[in-house]
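Below you'll find a set of structures to go through.
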Structure I
Amino acid sequence: MEAKGNYITQAWLVILLALCFGGGLAGLDAKLSGQIAANKLAETLGQVPALVPGADKGDEQIVDGQIVYRAVRGGEPVGWVIPARGQGFADKIELLLGVDPAVQTITGVYILDQKETPGLGNKIIEDEWRGQFVGKSAGSRLVAITGGGATGSRIDAVTGATISSESVCNIVNATLAKMRPALTAAGGE
């Protein structure tokens with residue numbers, strides 16, 4: 001009988017500790033969420049000139065219900081940067097997609113956040129791999145392939161991380177399919 005009472009006491013202790021730690025983490029998340037969002041916005045705005053050649057800065061706009069950044073140089077539009085997200089192999093992948101003003105050509109891809117497998121899938125953050133997207137047609141469906149070359153609408157997948165590579169291509173494809181018509185229409189504003 002005494003052993004059963006000991007297990008119940010231990011179970012309540014585990015529940016109490018889980019509630020305390022869970023509450024602490026929730027409170028910390030609530031307190032820091034504003035700072036996290038501000039840091040992500042600063043990183044996004046800092047990437048605009050790298051994603052759209054010739055841009056000085058990005059102006060936040062809402063197009064088709066989504067926040068996008070019009071890349072400008074001296075007040076003149078030189079392209080767009082579109083935040084996007086989708087499912088990767090391990091978790092959500094958040095990226096920034098740069099396109100020219102007419103939304104005809106991809107000018108850059110930057111991975112904002114990912115939790116892909118270290119040493120494999122997380123190679124999607126490397127400049128060399130992301131560079132394959134530059135110059136690709138925004139009107140063509142991109143496909144990740146293994147053992148080939150990044151020609152036409154093909155992207156050479158990261159060896160051992162085909163799902164992560166396919167995920168980035170799928171996110172880019174879905175984003176362009178959704179936003180291309182709206183950005184093309186907004187380009188004349």
Structure II
Amino acid sequence: MMHTFRTSRPVSAADIADPSKPHMILVGLPGSGKTTAGRLVAEQLKRPFLDFDAEIERREHISIAEIFGSKGEPYFRALELKLTEELRAVGNMVLSPGAGWVSNAGCLAVLRHPAMLVYLKTSPEIAFARMGKDVVKRPLLQRPDPVGELRRLRQAREAMYMQSDHTVSTDSMTLAQVVDRIVALATG
């Protein structure tokens with residue numbers, strides 16, 4: 001069975017049919033650059049790109065914020081796990097799961113090996129600034145102190161993020177430098 005995913009470029013079955021070609025998974029806080037850098041990394045590596053949130057929104061026909069608001073976080077986490085399980089059958093993609101994916105019971109174990117996990121490490125303050133007006137699309141940051149919430153999320157998830165094969169500290173890097181570093185990790 002061929003799975004259909006939303007990607008940044010047209011993808012043939014040959015591009016993703018070989019699960020022996022490991023995925024590259026970018027993890028980190030909201031605003032760390034998983035999607036922005038991930039698209040560019042995928043283009044350079046000529047690999048399909050998948051943003052989990054965009055794929056879940058496409059399948060559910062509503063935004064992530066609406067899913068959290070009307071169906072709750074447990075429902076969203078179940079969708080996230082289902083998508084993760086589907087990705088086990090394919091390979092060779094650059095994946096951008098949501099920031100909480102690493103803490104969703106079972107997700108990391110499903111794809112961890114042989115995938116390459118890259119932690120895009122950023123400070124909560126920089127992550128918040130990068131999100132700009134898009135912060136309103138982040139259900140878990142709809143709090144009186146979103147930077148404080150980012151600090152709490154980082155503290156809760158840091159040990160899981162640190163299980164990555166590589167860490168790229170992005171605070172003082174340009175987007176081009178981040179992309180170049182990730183591409184070098186994939187090709188080196």
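Out of I, II, which one gives 4.6 for distance in nm of label points 7 Å out along Cα→Cβ at positions 75 and 115 as computed from the coordinates?
Numbers: I: 4.6; II: 2.5.
That value comes from structure I.
Using FRET efficiency 1/(1 + (r/R0)^6) of positions 67 and 179 (r between Cβ atoms, R0 = 25 Å, to 0.05) for the comparison, can you identify which of I, II gives the largest number? Before the final figure, lay out each step's value.
Working: I: 1.00; II: 0.25.
Once FRET efficiency 1/(1 + (r/R0)^6) of positions 67 and 179 (r between Cβ atoms, R0 = 25 Å, to 0.05) is worked out for each structure, I has the highest.
The value 77, 41, 25 for Cα extents along the principal axes in Å was derived from one model only; which of I, II is it?
Details: I: 77, 41, 25; II: 47, 38, 27.
Derived from the structure labelled I.
When distance in nm of label points 7 Å out along Cα→Cβ at positions 19 and 99 is calculated for each of the structures I, II, which structure yields the highest value?
Numbers: I: 5.1; II: 3.2.
Largest calculated value belongs to I.
For structures I, II, which has the highest computed value of relative contact order in percent (Cα under 8 Å, 6 or more apart)? It would help to have the intermediate numbers written out before the result.
Numbers: I: 14; II: 31.
Between I, II, the highest calculated value is found for II.
One of I, II was used to compute distance in nm of label points 7 Å out along Cα→Cβ at positions 43 and 123, and the result was 2.2. Which label is that? Intermediate values should be presented prior to the final figure.
On the way: I: 2.2; II: 2.9.
Only one of I, II returns 2.2 for distance in nm of label points 7 Å out along Cα→Cβ at positions 43 and 123, namely I.
Read-outs throughout are calculated quantities, based only on the coordinates presented, and are distinct from any laboratory measurement. None of these values were measured; they are calculated from a predicted model. Cβ atoms are built from the backbone, for glycine too; each structure is taken alone.
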